[in-house]
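None of the figures in this text is laboratory data; all of them are computed from the coordinates on show. As the structure is a computational prediction, the values presented were derived from the model and not from experiment. Cβ atoms are built from the backbone, for glycine too; each structure is taken alone.
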Structure P
Amino acid sequence: MNEKKRVGRSPVLGAFLAIVLCAGLVISLAGRSEAAATRIIITQAVESLAFVSSYVARANGYFVDEGLAVEVISTRGGGPDIKANLAGHAEFSVAAGTYQINAVKAGGRLVAVMSVLNRSIVNSAIRKDVAKRLGITASTPYKEKLRKMKGLIVGATRPGALTYNQGEYWIRQAGYTPQKEVKLIGAGAGPVLIAALERNKIQIAIQTIPVPETAIFRGKAIPFITNSAGDDPEMDQFMMEVLLVRPDYAKKNPGTVRKVVRALLKANKWISTHSAEEIRGRIQLYFAKTDKRLLRTSIAAVKKAVSLDGKVTQRAVDITQNLLIAAGKLKKPFPRSVLVSDEFLP
């Protein structure tokens with residue numbers, strides 16, 4: 001069927017996207033002739049293994065197989081990726097359900113058509129010297145670790161990001177108030193966050209795999225709370241990464257939505273049946289500066305979170321909204337039917 005032409009970009013957001021592209025962020029264009037392929041933009045917050053499914057789909061040519069020319073834009077933090085989608089400057093976003101829920105709360109219309117990762121891989125690392133002073137080890141019980149956060153500075157990517165919400169959740173779980181007993185700041189993504197930790201600008205760093213793991217690998221930190229390992233028993237499911245699309249676009253372009261879903265599900269099935277080393281070999285180009293051993297170990301942790309059926313469960317919806325409620329960002333949960341559509345799953 002004929003696909004809807006992309007809405008013209010506003011000068012402000014168009015300039016923003018141009019800056020993102022010029023910054024050297026990874027872009028993937030499918031190799032088919034442009035005349036035959038359907039061109040789409042998929043946004044994501046940062047370059048991390050939270051988007052391993054997209055990296056594999058691109059590296060293995062699954063988008064190309066579906067007749068799609070895909071451009072992936074990383075926006076250096078959650079929020080702008082969703083705004084680009086809502087404004088019609090991108091067709092899809094792979095993002096945490098928290099961003100979708102916040103957008104819906106503000107009156108935006110985005111629907112999750114697929115679960116890409118169904119467990120949280122937002123982890124954290126604490127400086128070694130601080131951990132030693134507080135008597136924290138990797139095996140210290142979850143609630144005891146939280147109580148010992150008092151007086152520390154915790155760094156996430158940016159206010160409003162999932163990592164920031166996670167920090168708010170942990171601080172409140174400890175019985176503290178953000179910015180009072182524990183300071184929470186937006187310290188940046190990736191290398192910037194690690195640098196802040198290493199320079200003692202922050203004592204705890206929160207981000208998706210493999211950022212905290214990088215600080216640990218360098219010998220500067222030890223694990224603090226590791227969601228991917230199940231440290232928090234109440235986080236056994238989560239809308240970690242879902243495929244988001246505007247309902248109007250999905251209604252006019254159901255075939256394209258199904259193609260993207262098929263490509264990502266195919267990637268997840270490939271991930272589940274291949275070793276961490278094989279996966280590393282396929283996606284190392286997207287993590288050129290990441291040590292091979294670190295990337296392999298991190299992939300092994302992320303593998304457990306890939307969704308093989310793509311279904312966003314009621315429990316995942318509940319836990320995701322509970323995190324926002326506990327963080328003080330949501331008063332009342334939305335029904336699953338408002339947030340999720342199963343229409344485009346195989």
Structure Q
Amino acid sequence: MRVWVDLTASAHPLVFAPLVRLLEADGHEVEITTRAYAQTTQLIESHGMTATVLGHHGGASALGKARQLTSRLQALHQFAKGRDFDLALAHGSHELTLTARRLGIPSATTFDYEWAWLQHQLGCRAATRVVVPASIPEERWRRYGVHRPKLATYEGLKEEYYLAGFEPNAAVLDELAIDRARILVVLRPPPEVSLYHRHGNPLFLETLRRIGSRGDAHAVVIPRTEEQRDFIRSLDLPSAIVPERAVDAQSLIAFSDLVVSAGGTMNREAVALGAPVLTTFTGRLGGVDEWLMREGRLRPLTDPDDLDLRKRDATVRPPARDPRTMLELLLGALELKRR
């Protein structure tokens with residue numbers, strides 16, 4: 001079987017790396033496309049995969065996104081036409097599902113945030129199968145035309161699947177010159193270029209300034225874009241560390257004493273790896289975050305004065321899940337196409 005995978009943001013290579021390995025171990029041929037955005041291509045390479053780069057991010061404006069969508073759809077169509085793909089897979093890439101539908105290729109998409117309205121109106125309606133967490137109420141998918149059996153759900157977090165068998169590598173601490181005696185805090189800035197995150201987030205910046213000025217802590221910031229990297233460096237915070245390029249963020253989180261993130265994936269990776277995590281996200285909460293908050297596994301940060309910085313036992317890890325379970329749900333698109 002020939003499988004096409006489109007990875008368009010930094011979290012996507014993490015989700016699909018174990019799935020691609022399983023597909024290849026089962027004798028299937030996998031081809032990957034991506035776009036030039038954030039650390040996506042670096043992360044693809046760091047997980048032992050190769051990809052064809054087609055297009056780039058459209059920027060913060062709706063007009064820029066629309067222009068890039070049109071351009072990338074054309075590029076993807078040209079790439080996939082004549083390659084005889086049997087299946088197309090993605091993590092929220094509406095460009096892949098739209099192109100696959102046009103070419104008659106069954107497709108499956110997975111993601112875990114339900115309020116990216118335009119993206120899901122396009123991508124979910126075009127997909128053959130939509131795979132999402134069971135913690136998100138099913139009625140929220142009806143606005144995108146998704147019902148069972150097209151809708152398939154999995155238990156827990158996607159991070160619990162792709163982090164199965166993960167063993168943290170302490171080399172990342174040496175790479176970043178981390179003083180192990182200090183409190184290690186990993187921070188992720190807001191997704192400022194996302195249409196669903198139009199709100200300002202001064203809380204994150206205030207929190208970064210607070211931690212980055214402490215002599216007993218390290219504030220390691222994982223920026224989303226070069227613009228964020230340059231801005232954070234311009235703050236000249238004595239305890240802040242901004243990596244030059246993509247690093248082993250999962251190991252960093254596993255060794256951290258606290259994670260503070262305005263986004264979603266890093267929050268959930270912290271939960272999956274047993275690290276305390278605070279969210280500064282100011283957009284509309286999704287069902288996964290609502291569930292984690294009810295469980296007490298994710299807490300909102302509303303005031304930097306509430307920060308409780310202390311060392312923790314980084315050897316305690318929650319149980320993981322089998323990534324083949326996730327793969328089988330995605331492969332269900334083939335059976336739906338045959339009906």
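Taking 18.5 as the value of mean count of other Cβ atoms within 10 Å over residues 203-210 derived from one of the structures shown (P, Q), identify that structure. Of the structures listed, the value fits Q.
Given a computed value of 25 for relative contact order in percent (Cα under 8 Å, 6 or more apart), which structure among P, Q does it belong to? Value 25 for relative contact order in percent (Cα under 8 Å, 6 or more apart) corresponds to P out of P, Q.
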